[in-house]
Structure P
Amino acid sequence: MKLIEFFGPSNSGKTVAITKMAEMLKKHGYSVATVKSTPHSLDYESDSKDSMKYLEAGSNLSVAIGKNGTIFHLSKSVKLFEILEHINYDFVLVEGETGFPMPKILFLKEKEGIERIDDLTIAVVGNIEDENKNLQEIKPGDYETLYNIILAQAMPPLPGDDCGHCGSDCTTMMIGIIKGEKTYKNCVKLSKKSVNVEFDGKNVPILPFISSIISDVNAGILKNLKGMKREGRVKIEFDLRD
């Protein structure tokens, strides 16, 4: 990866030059990422316009960095599980339907939307019909109840790629976990990639999904070492002290 910076005052031609360079690099078979850095707060509307120019020119990734945050734009639509591979936060709150298997809370507008209740739905914000009383009903504006449901019922992600090793798909598996009929150990892909992390003798909690990533990354590196076999237990230790 090679870096180069374009800098100067506003309206000095930087955006046009970067757009032209992205077009030329893309034309010659190179992948391109563009990064815009500003000491000011980002304005999503105006900064997104520059990002779109770069993406249309051939940039694969366009990032805007400001004092109030960072905006990432990709030139393609990606699956949620591909995004989760690159982030590690205590909670990920998703707006809109993604098709990814996870517990869901439905927000109603009067009765509109009630037909969208499915087996992944754990609660409804609004007034639900009698036959759906097995779901928890949350009054609009009752954020304390909503918060407590998130704390209690948000779930670590499954791989989400429907590998089929368990005999079904990830959505069916998550429904079973939500209902208490299955556990993450029933996911063959995760159960075969158990990772235990200790720091100064204390166990560090780790999500099943992150465990799978750590296992995949290290397995890919170690498989090329002499003496390594295709299967078996591996122990790695390293020192983080200066």
Structure Q
Amino acid sequence: MIQENQTLPENLPAHIAVIMDGNGRWAQARGLPRSAGHRAGAEAVRIVVTECRSLGIRHLTLYAFSSENWNRPKAEISALFSLLLEFLRQEVPLMEEKGIALKVLGDLDGLPLPQRTALRHAMSRTAHGREMILNLALNYGGRAELVRAVQSFLREGASPEMVTEKSLAARLYTRDQPDPDLLIRTSGEQRLSNYLLYQCAYSELYFTPTLWPDFGVAQLHEALAAYAARSRRFGKTQEQINVS
């Protein structure tokens, strides 16, 4: 359980990114179809979003569907997108009430029309939210995001001097948001999987064997406790940090 002094805002990350992994394995272990795992994973999303909002974490980014996920069986993709529509119908009114703004990271135009329409409506309806930003990475790939940013420079006829870390960040899906302080990946896998490659340059990485449907408040607090116990150096020595 997270300790009392670690729940203070200065010890919490401003931005958490999550790779929600393990829905299929969770279902398989129970003799259930993969769609049942995704449905259980959606419930975990509700729990984690609610707790992050309660703790005052201002930015939460969830890897919901990668550009590589199109290679999955069509039936599974269809079930995922149906679940997305259901999630939006149920959760958007609550998000609006709680001041949570929904944003999409990824190629929104590449999604099916019903989901694209529902997402745009949800983003418009929650745009006034000031308590928290919930980013859903949908049809997202980190490399494609960087290519998209470079293409925008080329279209503008930018000179080499105009290409800086700041101007590049302004062309990413996460523009105007802080980089993730903490990246959590569930299910025991330990890789980035083409997720927020630029933004996570200095993120603290936390890997847990817990499958995503089993990741709840207690597991989130464990990740936050691990984060609070770390010393973030950003390339500095410990001596330099102590002096500053």
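Each value in this text was obtained by applying a stated rule to the coordinates, not by laboratory testing. Treat the numbers as computed from the prediction; the structure is a model and nothing was measured. Cβ atoms are built from the backbone, for glycine too; each structure is taken alone.
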Query raised in the report: So distance in nm of label points 7 Å out along Cα→Cβ at positions 114 and 178, computed for just one structure, reads 1.9; which one of P, Q is that?
Result: P
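If Rg and Dmax of the Cα atoms in Å, for residues 90-161 alone computes to 12.4, 35, which of P, Q did it come from?
Details: P: 12.4, 35; Q: 15.2, 47.
It was calculated from structure P.
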Requested in this report: Have a look at P, Q and say which one yields 0.95 for FRET efficiency 1/(1 + (r/R0)^6) of positions 50 and 226 (r between Cβ atoms, R0 = 35 Å, to 0.05), as calculated.
Outcome: Q
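For relative contact order in percent (Cα under 8 Å, 6 or more apart), which of the structures P, Q scores highest? Don't skip to the answer; put the middle values down first.
On the way: P: 10; Q: 29.
If we compare relative contact order in percent (Cα under 8 Å, 6 or more apart) over P, Q, the biggest value is for Q.
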Report summary line: If helix-only ellipticity at 222 nm (-39500 (n - 2.57) for each DSSP H run of 4 or more, over all residues; to 500) is calculated for P, Q, the one returning -13500 is structure Q
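Using the calculated result 6, 14, 22, 28, 23, 7, 1 for P(r) over Cα pairs in 5 Å bins from 0, in percent, for residues 58-97 alone, pick out the matching structure from P, Q. Please list the in-between numbers first.
Values: P: 6, 14, 22, 28, 23, 7, 1; Q: 6, 18, 21, 24, 15, 11, 5, 0.
The structure behind it is P.
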Query raised in the report: Between structures P, Q, where is volume of the Cα convex hull per residue in Å³ highest?
Result: P
